[in-house]
Structure I
Amino acid sequence: MARTGPASIGLVEDDSRVREALVTILGAAADLRLAGVWANAEDALQGWAKECPDAVIMDINLPGASGIACVRGLSQRWPAAQFLMYTMYDDDQRVFEALKAGANGYLLKSATPADILHALHDLLQGGSPMSASIARRVVAYLRPPAVGREVAEARLTPREQEILALLAEGLLYKEIGTRLSISEAAVKQHIHRMYGKLHVQNRTEALNLYFGR
């Protein structure tokens, strides 16, 4: 169902100065409506049902239960709600705990008022806004680890290393099978497993990685 009026925004922040600043920022946006303001997770969990905001700005370091625990509890009961973590913490543990708990975005408190409003609008449109440094952490976490020759050799069986060396000579699968006295199908199976271990898609990527090209 399409929204017909301003989007409702909840705010969970224990620092009164930060809370007041956010209230001012939200109050200046004509398409956003402040639906609830809470200073801790317990009050938010208790008062949520009365307001049911479309999106919430959530601090992490709250007195009592953390903002991450609050998101986990609220997202289980109201899965349609969108949660934007707003915090000074940029360490991997908190970032990924928050995302696993149900957070849809992660913004550092160094963000400007324009950044905050842009993040909320992005969130409400189905995006996952993140501060640039946080987005880089997420990308780095998802990227397969770099594999050098020593690591590759540790991951590959002696037979797979033999096949990789023959691939480097330019031999075809059938020729490798003949050289090693195994079937072409067996060669293909070894290569498939080897590519998986090295996180590559083809012969060129495997050789470039192994030989550091």
Structure II
Amino acid sequence: MIAQIRGKLILKTVSMVIIDNHGIGYEVMIPLSTYYELPDVGSEVSLFVYTFFKQDSILLVGFCTENEKQLFKLMISVSGIGPRLAVNVLSGINSSELIHAIANNDLKRLLKVPGLGRKMAQRVILELRDKVSEWTSKEQITFINNKKDAIDQSVMEEDAISALINLGYKSQAAKDAIDRVISEGGENKSLDVILKKALKVLAM
């Protein structure tokens, strides 16, 4: 089982990277929190990896921190949550907020995460509340810091809208959120900053 991968970053998107390790390119699914921390394409990168075996393929899911990998494993332990939905959840809410929402039975906050319906959100709280309490007493949650440079404005806006749509938000809602962020001084900011602010708008 692959637990960690290190190599040259060949391609990165908001949901996937390709890492070259000794001439073999590994496609790895990632949450937004990991995307925020990635270096530039061409740089060396190291990710903690969860290997998910399906009948006819293998899915690799990567994280910048071991803490987030463990939180991902908690999420997929919930009945009905697979790796893609777990990644989607971790992309729609940061680790500290997710743990706080589960520990404090904050159903309203969880319902704002794309892909989590009421029944699934209730199940997450029911099945993980005690586990999260035990886990947070031992693990330190890593907060996400933005350190990326600004990119072309029009391309950035299109990428941000596309990323939100991929997370499950409706096209118009995604566009409205990005427009609001830009109008409030989000111009000339990096993609990850815009996405963070847009996710906060959508969570209101």
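Just so you know, all these numbers are worked out from the coordinates, no wet-lab data involved. All values derive from a computational prediction rather than experimental measurement. Cβ atoms are built from the backbone, for glycine too; each structure is taken alone.
I, II: which one has FRET efficiency 1/(1 + (r/R0)^6) of positions 44 and 164 (r between Cβ atoms, R0 = 35 Å, to 0.05), as calculated, at 0.75? It must be structure II, since only it matches. Which structure, out of I, II, was distance in nm of label points 7 Å out along Cα→Cβ at positions 132 and 156 derived from, given a value of 3.2? Answer by label: II.
Out of I, II, choose the structure whose coordinates give FRET efficiency 1/(1 + (r/R0)^6) of positions 28 and 108 (r between Cβ atoms, R0 = 30 Å, to 0.05) equal to 0.40 when calculated. Label of the originating structure: II. Have a look at I, II and say which one yields -0.27 for log10 I(q)/I(0) by the Debye sum over Cα atoms at q = 0.08 Å⁻¹, as calculated. Only structure II yields this read-out. Each of structures I, II was scored by mean count of other Cβ atoms within 10 Å over residues 20-27; the highest score is held by I. If helix-only ellipticity at 222 nm (-39500 (n - 2.57) for each DSSP H run of 4 or more, over all residues; to 500) is computed to be -14000, which of I, II is the source? The structure behind it is II. Between structures I, II, the greatest calculated value of percent of Cα pairs over 24 Å apart, for residues 92-195 alone is seen in I.
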